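Each structure below is given as structure tokens.
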Structure I
Amino acid sequence: MPTTGLASYSGDSVYAYTTQTGTGFAGVGTFSADVDFEGRQMQGYMEVRTAQNPFTQETVANPAFDRIDMDRFIISGTSFSGTDMRPSNNGTEVAITGANTTAQVEGQFYGIARTSKNALQPDEIAGEALLIGDDGNIILSFIAD
């Protein structure tokens, strides 16, 4: 793993949101992340591209969130983890999972690539995230290069 330098990754995500009453939506989105190898930190976000009712397959016109920010990941070896997930809708944070919400994000760096400055850095990242609260849950997976 590099000990200096910065990297940006972009790719895809899949997600599902469910409430304790059995409603929700699922779909695909984009994922982007910025990594500071020297600071051993990373931040990322997922943006919703599609939202569908998983039972009827109907499009959800105005999903409860359109973005999830995930900050302050700690890098350890070839893995990263964190507990900061914040869903938002049109730029405003939303508490759709209710009280007693906890988050867990985990992932790995994969492969090796040479940068334009001839430095070596991981080629891809992939991971999963889970946000659990009294009113609902969000689960997502992502991969980016």
Structure II
Amino acid sequence: MNSLKLKIPPVIVVALALALMKVISLFTPASEWLVSLPSGLPLLFVAIGAFVAVSGVVEFRRHKTTVNPMLTTEATALVSGGIYKITRNPMYLGMLLALVGGVFYWANLFTALGCLAFVFYMNRFQIEPEEAYLTGQFPDAFPEYMTKVRRWI
């Protein structure tokens, strides 16, 4: 399984999670209590997710470091300001919030399995390798940062 580390770009992982959610929605019943929620809720979650993700990109650009998650070795700065005071992974959190929007869009609690699959994959094959690299790159600052700011929220 280590062969999957840093191999699939997160945007592809999101697309796969969305595809899984769509398939699940086709074969499982809608959740009545989700159907009764406001119709704008999915869009709200997608918009909040986009804001959170873009906030992360802006901070990376401000520090002139790579936003490409496949090129962790090109990280030149430890970004800990702005949105990074709240979450260590705002780009991934934004993607997750958009997926939660999908749960509300399909009004199907079973589709949340796609969100869980996304979090599992991202933790194991994207975030943990990134954290290992950043610990080596910033041996004092990154472990301290990890004690102050949570991985997701």
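Annotations
- In this comparison of I, II, the computed figure 3.2 for distance in nm of label points 7 Å out along Cα→Cβ at positions 19 and 51 is attributed to II.
- Structures I, II, by relative contact order in percent (Cα under 8 Å, 6 or more apart): label with the highest value: II
- Per distance in nm of label points 7 Å out along Cα→Cβ at positions 75 and 115, the highest-valued of structures I, II: II
- Per FRET efficiency 1/(1 + (r/R0)^6) of positions 43 and 131 (r between Cβ atoms, R0 = 25 Å, to 0.05), the highest-valued of structures I, II: I
- Looking at mean count of other Cβ atoms within 10 Å over residues 83-90 for structures I, II, the greatest value goes to II.
- When percent of Cα pairs over 21 Å apart is calculated for each of structures I, II, structure II comes out greatest.
- Label whose coordinates, when helix-only ellipticity at 222 nm (-39500 (n - 2.57) for each DSSP H run of 4 or more, over all residues; to 500) is calculated, return 0 (choices I, II): I
- Which entry (I, II) yields the derived value 4.0 for distance in nm of label points 7 Å out along Cα→Cβ at positions 35 and 91: II
Each value in this text was obtained by applying a stated rule to the coordinates, not by laboratory testing. All values reported here derive from a predicted model rather than from experimental measurement. Cβ atoms are built from the backbone, for glycine too; each structure is taken alone.
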